[in-house]
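So, here come the structures, one by one.
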Structure 1
Amino acid sequence: MKLTLLSSVLALSSTSLAATSTGIIVEPKTNISFSSFSDSASGYTFGIALPTTPGTDFIGYLAGKGVGWSGVSLGGPMTNKLLVVAWPNSKATSIVGSFREVAKYGPPPEVTGTFTQTAIPAGTYTDGKTWSYVFLCSKCIASDGTTFAATDATGALGWAVNAAAPATPDKSSSSLSKHTSQGKISLDLKAAQSANYATWAALATKSSRIVRK
């Protein structure tokens with residue numbers, strides 16, 4: 001019985017480990033290379049691309065399934081960090097992006113600041129089953145501890161996801177249901193750096209909700 005229990009635990013551990021992965025991926029519609037984290041069970045992906053000399057901007061990649069939301073903490077924990085969240089709108093014709101921040105655990109409200117999200121249309125789309133949001137995040141790398149630092153070789157981030165749609169999915173300020181899966185991410189920020197960054201960043205448009213279905 002002990003052997004059977006141990007085998008079951010090992011099998012469960014192997015399944016759990018196989019559900020998440022990190023590494024370099026290339027988003028197929030933009031050919032942008034990202035240092036990324038994925039969770040196959042939920043369909044969650046977050047990726048980041050940086051210039052060879054990082055400053056305050058990066059190109060982000062958030063993906064998910066169905067009508068649910070996916071989010072990333074740019075500083076690791078949920079509290080007192082800059083959060084980026086995205087989800088499809090109610091008609092599955094566009095992606096809504098939002099910045100969030102909260103001082104204690106609970107539904108994070110939308111926040112505004114000098115930071116902005118600008119979509120890269122080729123990589124921003126939904127078919128009702130899966131969705132993708134590739135965006136230029138301007139002034140999103142801060143020096144106040146709310147995000148990873150531009151000089152970090154490894155990014156200590158956090159991820160969260162919920163398969164349920166936000167309460168009012170057409171509004172970036174919509175309330176969000178509590179995450180159903182979440183965890184820590186350790187991303188190789190050196191591997192995220194590319195000499196092609198400026199070319200990729202130039203693909204961003206003026207609207208953070210321009211989407212191609």
Structure 2
Amino acid sequence: MRTREPGILRSLTQLLFGFVTAIVGTILLSWPLLYLFLKGEHLNKLVSLSVKQVMGNYNDLMAYLLSPFVKTLRMRDLPTSVSAASHFYEVKNLFQLVLAIFLLLLAALIIAKYQRIDFRLDKKMALLFMVLPVVVVPFASMNFDAFFVFFHGIFFHNSDWLFDPVTDPIINVLSENFFASCFVMFLVLYEIYFGSFLFSTKRKSMTSEN
């Protein structure tokens with residue numbers, strides 16, 4: 001017999017896990033996404049490197065941001081200013097926090113499943129969480145540049161994120177369109193996660209009827 005967790009705890013756990021899962025998924029998909037932008041928009045030419053070389057530098061950057069064991073940011077071909085390094089350090093801390101929450105909640109949900117504790121969302125809460133991004137989407141779609149500035153104003157309390165293409169050429173390949181696509185990717189993954197509860201709820205009800 002399954003034990004069902006209280007609604008508030010279940011809902012908050014799934015909301016947080018869905019959010020960080022979408023972020024982790026977006027980070028992983030950023031590699032093929034950047035590759036497509038490099039091939040399609042020839043952004044690598046802005047830094048006088050091949051696509052393969054740019055991807056190598058992106059690997060260096062992401063290794064620094066994602067690994068707690070990489071303490072210093074060193075991209076093999078692209079320089080990094082002091083202010084940019086400071087910003088990337090802040091991003092690293094955020095990424096590490098997201099990964100820690102993701103792994104802890106993933107472990108907790110796996111354990112709960114084996115102990116037959118039900119953390120699944122009901123249809124109403126799943127729909128509510130799917131509708132939440134509607135508040136942000138119109139603003140972001142009308143003026144992503146303004147949304148991008150607003151986003152950085154929330155998470156970063158300095159101007160280190162404003163890169164100079166001369167001293168930090170990595171910004172030439174990490175274009176606004178790339179970040180906008182990452183945002184769209186996040187929304188898609190977020191909606192898929194909570195949409196899966198609608199599908200499982202529907203399938204469960206059909207099974208019960210049979």
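For structures 1, 2, calculate FRET efficiency 1/(1 + (r/R0)^6) of positions 69 and 117 (r between Cβ atoms, R0 = 41 Å, to 0.05) and state which one comes out highest.
Going through 1, 2 one by one, FRET efficiency 1/(1 + (r/R0)^6) of positions 69 and 117 (r between Cβ atoms, R0 = 41 Å, to 0.05) peaks for structure 1.
Hey, relative contact order in percent (Cα under 8 Å, 6 or more apart) derived from one of 1, 2 reads 24; which structure? Matching structure: 1.
Comparing distance in nm of label points 7 Å out along Cα→Cβ at positions 37 and 157 across structures 1, 2, the highest figure comes from 2. For FRET efficiency 1/(1 + (r/R0)^6) of positions 53 and 133 (r between Cβ atoms, R0 = 30 Å, to 0.05), the highest value in the series 1, 2 is held by structure 1. Given -3500 as the derived value for helix-only ellipticity at 222 nm (-39500 (n - 2.57) for each DSSP H run of 4 or more, over all residues; to 500), which of the supplied structures 1, 2 does it correspond to? Of the options listed, only 1 reproduces it. Name the one structure among 1, 2 that Kirkwood radius over Cα pairs in Å, for residues 93-164 alone of 15.8 was derived from. Considering all the candidates, the number was obtained from 2. Computing mean projected area of the Cα convex hull in nm² gives 12.5 for which of 1, 2? Only structure 1 yields this read-out.
Values quoted throughout were computed directly from the atomic coordinates according to the rules given, and no laboratory measurement underlies them. Computed from a predicted structure; not experimentally measured. Cβ atoms are built from the backbone, for glycine too; each structure is taken alone.
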